[in-house]
Structure formats: C-alpha cells, structure tokens
Structure 1
Amino acid sequence: MRVDFKHFEIELKDDPSYRIKSTGTPIYAYEFSQGAVIKNLIFTINKRAIIVRDATSKQEISSAILCENGGKAELTQDSFKLEEGQLWICAGDKMYSLDIPSLQVKWFINIDFGTIHSINFFGGDLIIHSNMGLVRINKKGETIWKFSEGNGVFIPGEGRLKLFEKHIELIDGNDQQYRINEYGESISKTDAAG
C-alpha cells in the first residue's frame with residue numbers, strides 16, 4: 001500500500017518472510033520490537049514494514065520493520081493514521097508512533113493481548129479498536145480510558161464501529177451493540193440483531 005504524505009511517498013506492507021537479524025544485509029534500516037531496536041535474533045508473528053521515499057525522486061529516505069507478537073490483522077487503511085509528521089501504526093497487539101521521515105520511534109504502547117483492528121481520530125485523540133474493546137489515547141501515547149464490557153470479543157467488520165462527534169457505537173461478537181460516550185462510559189446496550 002502506498003500513501004502520499006506532504007513531500008513523501010510512504011509504502012506500508014506486511015513482510016512475513018523477513019528474517020530478523022539474519023546474517024545477510026538487512027533490508028530495512030531499522031528493526032524494532034517492543035519499541036526498541038532489536039539486538040538479538042527474535043521470532044515474531046507480525047512483521048509490518050514502512051519505507052519512506054522522496055515523492056519526486058523516489059529516493060529512499062528511511063525504512064523500518066515492526067516485529068511484534070499478538071494476533072494477526074490484515075494491513076488496511078484503518079491500520080495507520082498520518083498527521084503532522086507523525087505515523088501511528090499498529091502491529092499485532094502494539095501501536096507505534098513514528099517520526100516521518102526518519103521513522104524513529106516517538107513512543108509505543110501495548111494495547112491488548114490480542115489484535116489491534118483499527119486506529120481512528122476522535123475528539124483530538126485516537127481511538128484504538130482491538131479484540132478487547134476500545135482504548136482512547138492522546139497523541140503522546142497516554143491512555144485516557146479503556147472500554148471493555150461483558151464476555152464479548154470486539155471483532156472488525158463493516159458497521160461494527162461507528163464514531164460520532166460525542167459518542168461511539170460498537171458491536172461485539174455476540175451482536176450486542178454498545179453506545180459509549182466520549183468519557184468511555186456505556187450509555188446503552190442493545191441487541192444489534194434487532
């Protein structure tokens with residue numbers, strides 16, 4: 001997937017066959033895990049790569065691969081957000097904030113022990129949709145609130161997460177619909193099937 005951002009072309013892809021700390025020349029300038037540069041051979045499920053190029057010359061400026069465990073989620077437009085020289089991107093159960101264009105780690109956070117499905121803007125912050133529910137964080141990576149209720153697993157899918165100006169609607173794997181206010185409190189719970 002390629003995205004134009006300011007004077008840059010950003011390529012994002014999953015690279016499951018990449019060998020971390022292999023004896024050959026690394027493909028990516030940086031290999032990150034748990035928010036830090038990888039020092040030893042590790043084995044991870046998720047390997048999400050980012051390559052930043054100059055939009056005009058197509059010359060590579062920087063590249064990195066995020067190597068994390070947790071559940072596997074397909075790379076989509078909802079897997080990342082770009083704003084003001086910052087890339088927020090999920091990999092497995094982690095979320096990174098990377099500087100554009102250097103791809104240096106600003107911060108990272110472990111959202112849940114499963115899978116992150118999407119990153120969304122909400123009220124000047126970020127809403128992270130994961131298996132366990134929702135997490136609202138500010139753009140510095142500080143948790144504002146978490147929402148998880150019942151035994152439901154919060155799976156991705158069209159119409160399962162809707163964001164409004166002052167509230168959020170979320171449907172869990174048991175088809176229970178939750179209406180959550182901007183403070184992370186459940187306003188109502190109904191059966192989404194009708």
Structure 2
Amino acid sequence: MNTTDQPTLWSLILKSSVAHTLTYFLMGILAFNFLNYENSFISGALANYMRPTDSPWVAAGPGLQWIRGIIFALAFYPLREVFFGKKNGWLVMFWVLVALGILSTFGAAPGSIEGVIYTNYPTTILSYVEIVPQAFLFAGLLYYWVNHPEKKWLNWALGVLFVLVVLMSVMGVLAATGLLQPPA
C-alpha cells in the first residue's frame with residue numbers, strides 16, 4: 001500500500017470501531033463460557049474488582065466498544081504507514097497493542113507489570129488467554145480490511161455483524177434492567 005492508498009481518518013475510525021467491537025465480542029463470549037466469568041466475577045480476587053455478569057453495564061460493554069475503536073483509530077492514524085503500508089504491519093500493530101495496552105499500562109491493570117507489582121490480583125497465564133488473542137485478531141482483521149478496500153462483501157458482512165452485536169448488547173441491557181422480559 002503506497003501513501004496515496006493510506007486510509008482516511010474517518011475510514012480508519014469506522015473500521016477500527018467495527019473490528020475492535022467484533023473481536024472483543026468474540027473473545028468475550030469465548031472467555032465468558034470457557035473461563036467461568038459468571039462465578040469468577042462474584043467470588044475470589046475479582047469480586048471487588050469486576051461487576052457481576054448480570055449487570056446492565058456488563059451487558060452494555062460490547063455495544064460500547066466502538067468508543068475504544070475510535071481511540072485506537074486516533075492512535076493508529078499517525079502510524080498508518082507503519083501499520084498498513086508494510087507487509088507485516090499487522091504484527092507491529094499487534095505488538096504495540098500488547099506492549100502498551102496489556103503489559104505496560106500506566107494503571108495497575110490485572111496482567112500488566114504495574115498490576116503484578118501493586119495489586120493482590122493473581123496473574124497467571126489465564127490473565128492473557130482472552131486479551132492477547134483479541135489483540136491478535138483485532139490487528140489482523142483491521143490490517144486485512146484496510147488493505148483490501150475492494151472487498152465490498154467484507155464491508156457488508158462486518159457491518160451486519162457489528163449491528164447485531166450492538167443490538168444484542170442493547171437487548172442485554174434491557175433484560176438486565178428488567179425492561180425486557182423473556183416469554184413465560
């Protein structure tokens with residue numbers, strides 16, 4: 001991809017928001033089911049740190065990930081030639097996400113160096129099972145999508161999936177607040 005083919009800011013915002021939301025949702029669903037988040041969030045080290053999984057805020061989470069997608073795009077845009085203009089730019093993006101967003105956060109997030117030093121939260125390999133693959137999928141999907149603008153079917157497929165995730169999130173909020181009741 002040469003400089004004239006670089007994504008516009010608005011294109012990158014849209015694609016980052018959709019790609020992040022979809023990869024976040026996919027890895028979140030897998031982690032919820034395989035890492036027993038429902039019980040982990042109400043007992044042990046996470047009980048005072050995480051909201052219970054039936055919280056309206058937890059239901060809203062996937063549908064609000066487009067906000068983080070905007071933040072990612074604003075960070076990626078000045079680096080677009082490195083991330084999208086090079087053959088393995090997605091691997092560079094993946095490493096930047098892991099280095100800055102997971103391992104070296106400024107706050108004491110679980111799994112970060114600061115978290116290991118300053119919190120009582122136990123850090124194990126399970127701390128990375130959800131977030132590292134999500135960063136990998138996000139970087140790969142975004143790189144592919146940005147570098148293949150001719151694939152209109154991809155725009156439609158990812159757009160439809162994004163709308164479905166947001167609608168499911170809204171329905172989850174309605175259910176968690178009692179405004180949407182399952183049929184009797």
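Only the coordinates and a few stated rules stand behind these numbers; no lab work does. Bear in mind that the values here come from a model prediction, so they are computed numbers and not experimental data. Cβ atoms are built from the backbone, for glycine too; each structure is taken alone.
Results, tabulated for the structure shown:
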{"item": "With Rg and Dmax of the Cα atoms in Å, for residues 49-136 alone derived as 13.2, 43, matching label from 1, 2", "result": "1"}
{"item": "Given -19000 for helix-only ellipticity at 222 nm (-39500 (n - 2.57) for each DSSP H run of 4 or more, over all residues; to 500), calculated: source structure among 1, 2", "result": "2"}
{"item": "Label whose coordinates, when mean count of other Cβ atoms within 10 Å over residues 9-16 is calculated, return 18.6 (choices 1, 2)", "result": "2"}
{"item": "Label whose coordinates, when relative contact order in percent (Cα under 8 Å, 6 or more apart) is calculated, return 11 (choices 1, 2)", "result": "1"}
{"item": "Structure with the greatest value (metric distance in nm of label points 7 Å out along Cα→Cβ at positions 145 and 169, set 1, 2)", "result": "1"}
{"item": "Origin of the value 3.1, where distance in nm of label points 7 Å out along Cα→Cβ at positions 17 and 161 was derived from one of 1, 2", "result": "1"}
{"item": "Distance in nm of label points 7 Å out along Cα→Cβ at positions 89 and 105 - structure with the largest value, from 1, 2", "result": "2"}
